[in-house]
Structure 1
Amino acid sequence: MRRVIIRYKVKPDRVSENEKLVRAVYEELHQARPAGFRYATFRLDDGQTFVHLASQETEDGSNPLSGIAAFGRFQQDIADRCEEPPQVTEMHEIGSYHLFGGEPGAS
């Protein structure tokens, strides 16, 4: 199992473009419904910082996003869109409540 948090800050004039690209990824994910994958994206109060949470529990360890065409388009010019580039940090769960599914109270 792999859980990561990705954080980056886009240029002010590229926020709506980034949101549109992210929404397209979700549209395709909802159609593809990859097993063993959970994913969420948030925009922080500053209006420019985005945070993605991903939990990958695929049997073969592959990342389902690699098969999502919209994700490829999202990544294409990410460096140009960003004021601060994406930083990927591995997360090690101590506890959670329904964040990545499961039964109430399970960690």
Structure 2
Amino acid sequence: MEQIQAERALVLLGEVPGWALEGASVRRQFVFEGFADAIAFVVRLGFQAEVADHHPDLLISYKRVTVTFTTHSAGGLTNKDFEGAKTANRIADAMGAAARVSR
């Protein structure tokens, strides 16, 4: 998988509302009603990540889940990262999560 350039990353970032570029990764924090919903989101995202064979870094803090995508094997961002971000958004939207961008 080929690393994408900064200009292309900015275009793709516009397709994933709520996400922010952080160096060679994209990151977003999702806020759920409670801990059980946060864990349910992580499980759903985990199954989709396994199917895609592209796994995010996850940080769970009570009802907040911070999701970070980067392609370690490519040394930076690839299209897979933005596809993962779209998947995370779809899952969270279906669950009614509030979105907050982590900075």
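Matching task: 14.8 is the computed value of Kirkwood radius over Cα pairs in Å. Pick the structure from 1, 2.
This value belongs to structure 1.
Given a computed value of 2.7 for distance in nm of label points 7 Å out along Cα→Cβ at positions 22 and 62, which structure among 1, 2 does it belong to?
That value comes from structure 1.
When helix-only ellipticity at 222 nm (-39500 (n - 2.57) for each DSSP H run of 4 or more, over all residues; to 500) is computed for each of 1, 2, which one produces -8000?
Label of the source structure: 1.
Read-outs: derived from the displayed coordinates by stated rules, not from any lab. Just so it is clear, the structure is predicted and the values come from calculations on it, not from any experiment. Cβ atoms are built from the backbone, for glycine too; each structure is taken alone.
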